[in-house]
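> These are the structures in question, set out in turn.
Bear in mind that the values in this text are calculations on the coordinates, not laboratory data. Computed from a prediction, not measured in an experiment: that's the story for all the values here. Cβ atoms are built from the backbone, for glycine too; each structure is taken alone.
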Structure P
Amino acid sequence: MIQLKSHDDIQRIRDAGHILSQTLTYLEAYLTENITTGELDSIAHDFIRKKQATPTFLGYFNYPASLCVSINNQVIHGIPGSRKLCKGDIVSIDLGVTYKGYIADAAKTYGIGEITAENKKLIRVTEECLQKGIAGSSVKHRIGDISLGIFSHAQENGFQVVREYCGHGVGFALHEDPQIFNYPAAGPNKKLRAGMVLAIEPMLNRGTWQVRVLEDGWTVITADGKNSAHFEHTIAILDDHTEILTAIP
């Protein structure tokens, strides 16, 4: 069941989103060669806690960290640890922030040092797909408009969207209804309404759309070993416009 948010609820999610965007901005200075993904996780955890907020992912279904850090062919849910970032890597940082009981969720993919033209295009098009999805998110649209905008732009640029994972409602919980697929899917195509708060998150692969989960039970990688990128924003649909709640204030 889709839970609509009041203006007061949306303000609380906006507050969480501001802390989240500040955390990402703070982390960017540390995204350099030789830092470990575990060090990034500690930096983010401490920053969030200093803001009197909580890392939403930590302990969620026993997830052991505050960030998901996914490198190269890792699509999502990479567990931070001893792996070091290397020049030429692309790395996706996904995090949730809970503040006064309300949740925001966002992700962004970065290049470490100089990266290949192919990886630059993958990152650029994935972010463009996020913007296409947001452009299809208003009271004039349906959920399927978000999906089609993402899927069409990915296909036009030669990339595949991941099918097994998708966007979702967010705010009172990390994952709420509705599901927001990144491709046109059969089933309900609900009209978007004011008060919906959604996490839109395209995941694009350079090769096949198929993925698999590693033995750690979390890390999702591409089935063919080719690279993947991931972008996400939490948005609120209002009567007369749509607002990105995880944008840098």
Structure Q
Amino acid sequence: MFALIGDADSVELKLTVPDSDQRSTAMALGMDPLDAEIRMVYFFDTPDLRLNQAGVVVRARRVQRKGDDAVVKLRPVVPSELPDELRASPNLVVEVDAMPGGYVCSASLKASLGTTDVRKVALGNRPLRKLFTKEQRAFYAAHAPDGIALDDLTLLGPILVLKLKFKPKDYDQKLVAELWNYPDNSRILELSTKCAPEDAMRVALGARAFLRDRGVDLSSEQQTKTKTALDYFSKALAE
């Protein structure tokens, strides 16, 4: 993990909170849900998740009162093995996500969109490929399984997400809380904080101590938002 961190642009430390502890955690950290930003997250894959199996994630988001965005993500990656031209792109972010029990390094190629672009695609009024730049389409083609074009993908979603950025009292690091609400009424609450690679150990130890002091359980089974979403919609399609 530390070898990957050394070549990454940033580190994101994550923790998912079990259903039974979500309310108490929100109260302990002083979270105000009325300050949260509303998002709609859309994934695109084959019904049997062939992209996900190849380590490719295609995602788009609508954000309340802001522009949409789209990303093509590859994971896991080894930063030093990425092509120099791609690594130099201002649109590429190489990040290590770390949570209790695991970590993964990903390369995300992002693009900003207008406020109605994703909705047009979701309604079937615009081809999916139009959401992505030439650079993103080339990145996708280099890593997606052969024979699967962007316009061949199936919409999986959306997921309603509430995102809250806040700074708890007596803690020097900003936190982000994301509440993902799935169509079956299940929820994932994820806490996270980002830092520079050189600060990863200090921030991780500080976050661990702070959350423990607030009574947050750090030993619960961890869930990943993307995998949960993809598995849910893939199963729904099969049924």
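> If helix-only ellipticity at 222 nm (-39500 (n - 2.57) for each DSSP H run of 4 or more, over all residues; to 500) is calculated from each of P, Q, which structure is the one that comes out at -7500?
Computing helix-only ellipticity at 222 nm (-39500 (n - 2.57) for each DSSP H run of 4 or more, over all residues; to 500) on every structure in P, Q gives -7500 only for Q.
> Computing Kirkwood radius over Cα pairs in Å gives 17.9 for which of P, Q?
Of the options listed, only P reproduces it.
> Which structure, out of P, Q, was mean count of other Cβ atoms within 10 Å over residues 119-126 calculated from, if the result is 19.5?
Of the structures listed, the value fits P.
> Distance in nm of label points 7 Å out along Cα→Cβ at positions 15 and 191 computed as 3.3: which structure among P, Q?
This figure was derived from P.
> Next question. Of structures P, Q, which gives -0.30, -0.54, -0.83, -1.41 when log10 I(q)/I(0) by the Debye sum over Cα atoms at q = 0.09, 0.12, 0.15, 0.22 Å⁻¹, for residues 63-198 alone is computed from the coordinates?
P
> Among the shown structures P, Q, from which was the value 23 of relative contact order in percent (Cα under 8 Å, 6 or more apart) calculated?
Traced to structure P.
> Of the structures P, Q, report the one carrying the highest value of mean count of other Cβ atoms within 10 Å over residues 103-110.
Across P, Q, mean count of other Cβ atoms within 10 Å over residues 103-110 peaks for P.
> If you rank structures P, Q by FRET efficiency 1/(1 + (r/R0)^6) of positions 23 and 143 (r between Cβ atoms, R0 = 35 Å, to 0.05), which sits at the top with the largest value?
Greatest value across P, Q: structure P.
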